[in-house]
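Just so it is clear, none of the values below were taken in a lab; they were calculated from the coordinates. The structure displayed is predicted, hence computed values, not measured ones. Cβ atoms are built from the backbone, for glycine too; each structure is taken alone.
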Structure 1
Amino acid sequence: MIYFLVAFTISILTTWLIIHTEHFHYIHTHDNDFSGIQKFHEEPVPRIGGIAILAGLLIGSIYLGFHKGEMQKLLIWIGIASAPAFMGGFIEDITKKVSPGIRLSLAFVSASVAFFFMDFSVMKTTWGWLDQQVPVISFLITLLAVGGITNGTNIIDGFNGLLLGYSILVLGVLGFVCFQINDVAMLDMILIFIGSICGLFIFNFPRGRIFTGDGGAYLIGFLLVTLSFLIVKRNEEISPWLPFLILIHPIFETLFSMYRRSILRGKSPFKPDSIHLHTLIHRRVIPQLGEIAKKHHNPITSVLIWGIVMASVIPAIIWWENSFLLIVFIFFYCFLYIWIYLRIIRFNY
């Protein structure tokens, strides 16, 4: 618990400092564009909350490494690997000039560092013939999985607390599993991550006094997928399908968005639009829920998405050892997502 408290304290202090010194960095750090199709705030807000998460992770990891020397090498390499993904998003936060393609490429760089220097791979399916294929296939799948999920977390970062709350749910599952199998080392790392996110979450939800930003979203995404698969690699009793189920929301959001943009609409898959599931809920469902919901439309949208995500979280907690059931619920979640999406599109709710 001490690791959580260290990271939480650093994160909340850093967030407070960013907010209360905003008059010094306003020009570079505030999101004052209210016209974008994915903009749902009504006043300028600093979008560099990722710094607070990074600060909590850094100090928490140093504290962990100091007390548990055997963790130092892993912590250092995780930090090095996550740097490109974070920097791509952070530079975009302060310059607004880093294209989605460049940010995705930097996420691929982070995945490559993890693959070659941390012996990290998502290539474990319980299907022996596939798991034993040549390394180049494993590398390409790892690249696509890590890059895609990292980009997906940025896509779902659209409303107050949405990404942060989702991340806490995912990390809660991983923490529970690590506790069940007594993997104390990974549990400590997860507690640091949760603490770092919670320090920012307090200021981000429900009022949105600070945003996670692209830097924070890419950092969170990369670490979620990396920690998920590292835990599976360290513990044979965990189904390799667990990470796919707990991360299915950003995975499917990304795949569905690419299909919708490129196949259905004939546009670039990187071109933002306003018809993600969370934006549809905000624009079409929230107005039907009464005056209180309309008044607090932004945070309530996040709460509704968290409710949907529970369809993947709860089965993961119960059946984290059972590959068959995890695969079943992966498909179930995809079906649920499409069913909800189509009902909203057709105004059938």
Structure 2
Amino acid sequence: MKRYLALDMGAESGRLMSVSIDGQILTQEIHRFLTPVKTDSRNRRCWDFPKIIDEVVIALSKASESGPYEALAVDTWGLDFGLVDKSGEIIELPVSHRDHRTDGMLAEAEKLVGKRRLHFESGCQLLEVNSIYQLLAIAQQTPDEFEKAEHLLFMPDLVLYALTGVIGTEYTIASTSGLYDVVSDKWAENLAKDLGIPLNIFTKVEDPGTIRGELKKELQDKTGIGPIKCIATASHDTASAVFATPLLSPGSAYISSGTWSLLGVELSKPVVNEITMNERLTNEGGYDRSIRLLRNIMGLWLIQEVRRDLKESGIELSYAQLVEQAKQVVDPFATLIFVDASLFIHAGGMIERIQRFAKNTNQK
């Protein structure tokens, strides 16, 4: 029986699963943790990357008690990244896409290159929190980061770098950035150049399933798990979810729900036209260079933030408890919320934001 480890990280929480394959696929959770956030010296909302790796080390230490394992695969949420300098150090903590630094960056990008180029040269939905607009924010707000940067690593590649010391970029996560041309299957270099984003930070794009390297010796010793191959799987969490979904036919639709919900279909080639641009559809990469044509929809973000607000005020409720309380409401449709309103994009004070939205729209 072959056994593997899968590190699946979302913007709310991460987990390490063991996967056993012996006629059927069996999974078991080994460790779960909240994805830690931190405010950096520039007052930006960031991912506390050292703590993330600490949690991964704890998870691998637990896994070592039930080993051996063939390999470890990593997937994470999209959009966010870290920059690595010439000496191999991460320049700053990875900034969350929920930070305010991208405010106005979509409009700025449209002013610089036009709406059509942003979509037609990438195939991506025009979403202000996307990687391309985060990179534009760096170019315009903190250009010193680019002066030091040697490599751009998206979150799953950054985790793999911390585990192996090997630089690499995986296809499915690169395709979500807004800077990868899914039609030509290469980085959108002209688009990046015209936005003031340096081309030297982009690395060769690898297929899902590529062995990135072996776990560092010091981490082998620290966790007790020994030498284990680390794999760049379909590194965008939705790409992995779609590949694992038993779609009934080529035309089958899927919905993947988490902080974001993604509704779409799997295709053999991208669809990039006026309709996809105006209807906010996006082409993201899948396993074996397939395309996931989809629409990003607000997922559990609001309820995740409401739960966080309650916890900070001393009230800790599970999602199940929140659902039960919601069932007790006499008129569940007394207040209707437009979840895509810009008021709800950023983190913090979500209960107050919802109340403000209701007041501003003359609701209870």
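So the values come out like this:
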quantity: Relative contact order in percent (Cα under 8 Å, 6 or more apart) - structure with the largest value, from 1, 2; calculated: 1
quantity: Highest-scoring label, criterion being mean projected area of the Cα convex hull in nm², among 1, 2; calculated: 2
quantity: With helix-only ellipticity at 222 nm (-39500 (n - 2.57) for each DSSP H run of 4 or more, over all residues; to 500) derived as -9000, matching label from 1, 2; calculated: 2
quantity: Structure from which 15.1 was derived, mean count of other Cβ atoms within 10 Å over residues 107-114, options 1, 2; calculated: 2
quantity: At a computed 1.6 (distance in nm of label points 7 Å out along Cα→Cβ at positions 51 and 99), which of 1, 2; calculated: 2
quantity: Structure from which 16.9 was derived, mean count of other Cβ atoms within 10 Å over residues 115-122, options 1, 2; calculated: 1
quantity: If percent of Cα pairs over 13 Å apart, for residues 211-250 alone is computed and equals 63, the structure in 1, 2; calculated: 2
